Structure 1
Amino acid sequence: MAAPLQNTFVREIETNTDEVLCIHQLEVGDVGCVVWDAALVLSKYIETPDFKNGELLKGKKILELGAGTGCVGIIAAYLGAEVTITDLPDFVPLIEMNIDKNKSAIKGSARAQPLTWGQDTIADYYHYILLADCIYYEESIEPLVKAIIDHCREDTEVFCCYEERTTGNKPQLQRKFFQLICENFDTEEIPLERHDSLFRSEDIHIYKFVRKKS
């Protein structure tokens, strides 16, 4: 059950043009209810020279998976992309709230839609798929990989950002995820020096996936 939306606190995110976006987080709820560091790192990466400081995203269709608060997708929409921001149904009201609170800053478009990995698909073409800190639960690894595959075309670029965790079963989950990804995709780690100069960390990684050529 979704936590009540009246119990929120705001994370302000300053863009590279000094616009401030306000992302509401829930005081109580699952891991998807707050803005995690990996989401900030990915949000700021899409404003770097790798994306011509965000210019490359204008008019592009983007799918965000496991969005939680919708932070990454809203930044992409602010930069002019047409973004579909997805998560489990319980998180959709929070994403919709954040889209609404930032609608005056959004230069492209953003819509929230429920999507259960491995079960649902959204019939559309995406230039980019974005996901941050989704490698977390063992039972979700295979469905997550299936969701990525289901929404990728030959030239879709996937950017996956995650915080490397060394406790419990997290290292095994990360290995399993990449084993499955490497069966279908060529992978490239984005060097730390190409991350945002402030929003970067040695233990937060960004990978780019593209479908293997047949």
Structure 2
Amino acid sequence: MAAARFSILSRSISTSSSARQLVKPPVQIFGIEGRYATALYSAATKQKQLDQTEKELVQFQQMLKTDVKLKDFIANPTMKKQLKVQAMSQVAKAASLSPLAGNLLVTMADNGRLKNLDGVINAFKNIMAAHRGEVQCEVITAKPLDDAMRKDLEAALKAFMKKGETILLTTKVNPEIIGGMVVSIGDKYVDMSIASKVKKMTEIISTAV
């Protein structure tokens, strides 16, 4: 029954066999969040509402950060499903959401998946970033990077970009890595931290002993 209800945004999609085929996203995201985000991307692509849908969901995500009552309502596991479905329909109307974004809320409420809503929105944002040719990159260092180091790092990372791609760099500080850096770019992960090297050396020494 849940599988039947999973046809996200079914109210907005034609029942023809061609329309039921999903539009493949530019990046594959796994898990529950990825399934919903992919279905939404497919529906929004067919209706030429990708940018509008992303804008509405980003605004709704921001609203959840400030509206404590709504956030608690969504996270409440004891609330009856039907009540949540009705409430999400009303919330969508109050927030002036388009049918696509509104049906996402209602469908997730109907499937008991509202707890995954923030993850679904983030997954859709990642798909949209890839759609625009943007590559997410996160760099973790032991100390904050100054402007010169950040520019050098961006220049080095751009060498890995394909034609038409742009890099979206975010940096974080974690003193526990001691030195060096940990880089996540797209689906690639490189650990060049001193902490990682020390760990490997310790394991080698322990094995030898």
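We did not get these values from a lab; they are worked out from the coordinates using the rules stated. Keep in mind it's a predicted model, so treat the numbers as computed, not measured. Cβ atoms are built from the backbone, for glycine too; each structure is taken alone.
For FRET efficiency 1/(1 + (r/R0)^6) of positions 88 and 176 (r between Cβ atoms, R0 = 30 Å, to 0.05), the calculated result is 0.15, so let me know which of 1, 2 that is.
Numbers: 1: 0.90; 2: 0.15.
The value was obtained from structure 2.
Figure out for me which of the structures 1, 2 the number 28.6 belongs to, where mean count of other Cβ atoms within 10 Å over residues 72-79 was derived from the coordinates.
Details: 1: 28.6; 2: 12.2.
The value was obtained from structure 1.
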Here Rg/Rh (Cα atoms, Kirkwood Rh), for residues 40-143 alone has been calculated and equals 0.96, so which of 1, 2 was it run on?
1
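One of 1, 2 was used to compute helix-only ellipticity at 222 nm (-39500 (n - 2.57) for each DSSP H run of 4 or more, over all residues; to 500), and the answer was -7000. Which one was it?
On the way: 1: -7000; 2: -17500.
For helix-only ellipticity at 222 nm (-39500 (n - 2.57) for each DSSP H run of 4 or more, over all residues; to 500), the value -7000 is produced by structure 1.
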Structure from which 2.4 was derived, distance in nm of label points 7 Å out along Cα→Cβ at positions 24 and 160, options 1, 2
2
With Cα extents along the principal axes in Å computed for every candidate in 1, 2, 43, 39, 36 is reproduced by structure 1
